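Undergrad: For reference, the structures are reproduced in the following blocks.
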Structure 1
Amino acid sequence: MEKDELVQALGVFFTVATVALAFNLTSAGLLDAATALPGAVAMACAFAGMFIGQAVRSRMRPEAFRRWFLIAMILLGLYLAGSAIYHVMVS
């Protein structure tokens, strides 16, 4: 998969997941004005990051993009696993 196709697929996935999450939170009564404002700020930051990432991605070679993308995914996975292990150990 080319880097532009990968980024587009991830963007579609995250958009659908965000809309589904917002729908479920709203239907459960957990999404109100007090919780929606920080979410809106976070989404604005995410869109800014996507814009910056698009500019950086267009200047990178495909091999470098793939390497840094995989490194970022490994680090994210390690963080999530470490966080889960920490919370299990503390509880």
Structure 2
Amino acid sequence: MLINKGIAVGEVVTIKTTAGEEIVAKLVDENPMSVTVNKPLVLTAGQKGIALVPFLFTVEMDTNVSISRSTIMVLAPTAKDASDQYIQNTTGIALK
């Protein structure tokens, strides 16, 4: 039997909102009312396929952003390939 240990602070997570946005970000904190993330990027369709772009264009990238739980449909760990791409996009470090 596989035991799910949940999501830890500092992990890269995927959030699906009630508006249909898919956000990839680093988890900072979560409580019953909200989820706080850092460096949130959203998936969008680009000319070369799926791309990650800033979730909020007018906020500094390193700002912690709180998202209300009432707007979150899904909060889950991000798949390794997507997590590695997120880390590369936000830090410049390429993981293999």
Structure 3
Amino acid sequence: MEQHVTGILGSAVLAFIPAIIAREKGRSFGLWWLYGFLLFIVALIHSILMKPIKQCAYCGKDIHKEYTLCPYCGKKQPYNLSKKDELIG
């Protein structure tokens, strides 16, 4: 019984890894934690390989972070300064 509890607690802790990676890329922390809890190794690989997302400033749809033109509404995305640019300028 103690081994089962330890395994479940270990899985719960490990699930934070893909959840944190996914949150940094604009995804839901809670959903990715659950994904990591159920299928850790798959979720870890998936979270590492996926591209970051953001919401279109005009239509609100999720798009890849590097897109400058929304594929849904066709509007140009406003330029956002990165923290690196803010420190330099």
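Each reported figure results from applying straightforward, stated rules to the coordinates on display, with no laboratory input. The structure displayed is predicted, hence computed values, not measured ones.
Undergrad: Figure out for me which of the structures 1, 2, 3 the number 15.1 belongs to, where Kirkwood radius over Cα pairs in Å was derived from the coordinates.
TA: Corresponding structure: 3.
Undergrad: Which structure, out of 1, 2, 3, was helix-only ellipticity at 222 nm (-39500 (n - 2.57) for each DSSP H run of 4 or more, over all residues; to 500) derived from, given a value of -32000?
TA: Structure 1 accounts for this read-out.
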